[in-house]
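**Student:** These are the structures in question, set out in turn.
What follows is calculated from the coordinates using simple rules that are stated; it is not laboratory data. Source: prediction; values computed, not measured. Cβ atoms are built from the backbone, for glycine too; each structure is taken alone.
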Structure I
Amino acid sequence: MSPLVGPQDLGEAVILDVRWRLVGPPGAESYREGHIPGAVFCDLDRDLAATPGAGGRHPLPEADAFQDAMRRLGVSGSRPVVVYDDADATAAARAWWTLRYFGHPDVRVLDGGYRRWVAEGFPISAEEPAPAPGDFTARPGGMPVLDAARAGALAKEGVLLDARAAERYRGEVEPVDPVAGHIPGAISAPTSENVDPSTGRLHPPEFLRERFISLGAVPEVPVGAYCGSGVTAAHEVLALAVAGVPAALYVGSWSDWITDPTRPVATG
């Protein structure tokens, strides 16, 4: 089953609005202005991550905390979930990945997000529903993960993709974290190139498959992804899944890697 879904196929799913921006107005403001009818706002910083610290800017939440958050949003294990953001699924992919990691069996991403929903003439609402509490049970381990040691090893022994913009990978700029550069041996693979910029939709599976093959990411080779804090890297894992390539996520990503000054940093 594809991890993507179109606007006409939401069915009876629980719908989570995961609009989020690294800088700019909070996603909750956009949600209040208008959203898919019945959608509940899911706060990426609060609901999909633990408190920033040693594990990076968006560490993996504890199972109990994540379970409580999802139940509050109306998520149950027996009901499908559809997640969406503004357009390109960068934030929605973090919700998709985290729900899959904690064992939800049926989570899909609205391809093209809210922009596509509106463009295709589907109704919008400003009403904020009060969902009935869900019964989701969080069971960690549903998706492969990397810690810093395994990410460093994978960069040498397999394929570790850096999902950030190329200039951040090269260490020319670093707008967020205090150290610039990348994990030695990692391959630059900006996640923006997985998306058609004119529509916000992911490229077709064949396109993505060819892209990842050109980077050495093929099913028979161990593949992982990281970014600044484990958000856009989840989008890379989503695109890899669409292409048929399983991949592990380094959740702490660069913001975790640089917390240990003994870990090497590459530039260029």
Structure II
Amino acid sequence: MSQQAINPQQKTIAVQVLHSENLRDDYQIALYQILLLDKTAPLRIDLAEHTIPSYSILFLSPYQHLSTSTSTETTFRQLSFHGDYYCIEYHKKEVACNGILFNNIYVQPYVTVPPALFNEIENIYQKIQDEIPHHSDAIIKAYLQLILALCSKEKKQIMKDFVPLSLQDNTVGYQFQQELERVFRLQKSVLYYADHAGLSTDRFSKKIKLQLGKSPSTLIQERMTLEAKKLLHLTHLSIKEIADDLHFNDEHYFSRYFKKNVGVSPSQYREQVGISIVAK
């Protein structure tokens, strides 16, 4: 597992090239990432396999897992920033990206854009890189805000124009998503959701994988992990209080669960990612 150590006091932004050889092992960092892919690339993000098309922009939250099994050399233009440098929750009205670009387990973590827009965003990357040595934070944040706003607009339009069968309200996938959001804290078993759908676990699992692209066990795990990350970043709750909120038997079991899925302990995650300025 390849982890990039981040000084919690270093609330910065960076633009660099990320090579596919860096992704042969599990790669994760304590930063938000926006990756530009000008060529088709097979990537594993957390527990799901994706074949990401050319001219796509990939959005990753802190400590998401990223890897590739391809032997073909591929490069990605990577923009990474700490949540305290630019807080997407604080700027939610301006960029509308939380739940659209970041932190949504039900939709693909990337957006494919027209080549002209891709080139425009590449140019903004270069402008950010040019400003970094001058510590022009106001200008850099304005450029970053523009990238997020452009991509959010593009992805919302795609989601508006194309609602796949798996997200229509008469499907098992949609009903599972609704029930998972309602009771994920209490119900962590695939059997519960299969019974709720009136199906055997095997038939239910096959339908969910077909409709949502992930197994129900993966989605349950990802939803629980996402909520744990949110509570660590967006609240001042103690680890024990978060474990209680998520209905784990005890704090130690929650910590083991979190470290198994994220790669670091809850306390390490909070130390590296920080508590947001909008924390309750």
Structure III
Amino acid sequence: MKFGISTYCLCQKMYARQMNVLDVIQWISDQGAEHVEIVPAGFELENDEKLVDAIKQKADDLKLDISNYAITANFVSGDEQACEDEIQRVMKHVDIANRLGVKLMRHDVAFREPDETSEAFFISDLPRMSAACGRIADYAANYGITTSVENHGTYIQASERVERLIQSVNRPNFKTTLDIANFLCVGEDPVDACKRNIPYASMIHAKDFYVRPSGFNPGEGWWEMGNGSYLRGAIFGNGDINIREVLRLVQLSGYDSYLSLEFEGMEDCLTGTRIGLDNLRRIWSEVLPITQ
């Protein structure tokens, strides 16, 4: 298992122009991480081959794996031509992933407004989503890259929908970037949902949330889910998710690739990320003897 950090954790610093992505990669290496996940938030890689090459060179110099490249996408917005344009755009990002030297790439699949996330919409959209993901996976296969969908964005977030999409695409190199916390956003228990999706995981995001029940609005910094409960990002290991049981499931599954820390809390992102990585390593080692 390799423990690392997503550049997304430090996007606050990049948006504020207090750090650039190369500074972030250096900082991640300084924390003893074994890999970095590249997420263009606070910087852009489209039409910037110089920055792509600089990122790869920086990681090579630090002997830091670039584990995954993650971008946004939406194949259900607009007509068929809009979908085709989006497929072509994502394929260009596959080229970027290859230039970075990664073998894993996450692209989003679909977002809809809250009143358009019903089962009827999903059934109607599934053929278009499946076809788009299949074409991109086939293109990525030329580079030996595995593409994936993440469980986020409400519409394609429940473990059952993630599973149905993967089965519909039916490509050996199309899997899921499994975020262990995001299932809470659609009211699923992370332990049960991870158990369902872990067989399809090509990448795992380690993240934590605080959870408060419906009717107990804690105020600023929290957001309300569709089921009325409230969430707030937490330092990994500080929140309300049964982290130990989730990591036990990961160990028992045989998954042995990259664990990528994500931090979305209100604390300073450098502090939250550093503590989170320390907790991830520690809790993983504490869980390990139980599974042997």
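**Student:** Of the structures labelled I, II, III, one was used to calculate distance in nm of label points 7 Å out along Cα→Cβ at positions 13 and 181, giving 4.1. Name it.
**Tutor:** Checking each candidate, the match is I.
**Student:** Also, quick follow-up: Quick one: P(r) over Cα pairs in 5 Å bins from 0, in percent, for residues 61-116 alone came out at 5, 17, 23, 19, 14, 10, 6, 4, 2, 0 when computed from one of I, II, III, so which one is it?
**Tutor:** Considering all the candidates, the number was obtained from III.
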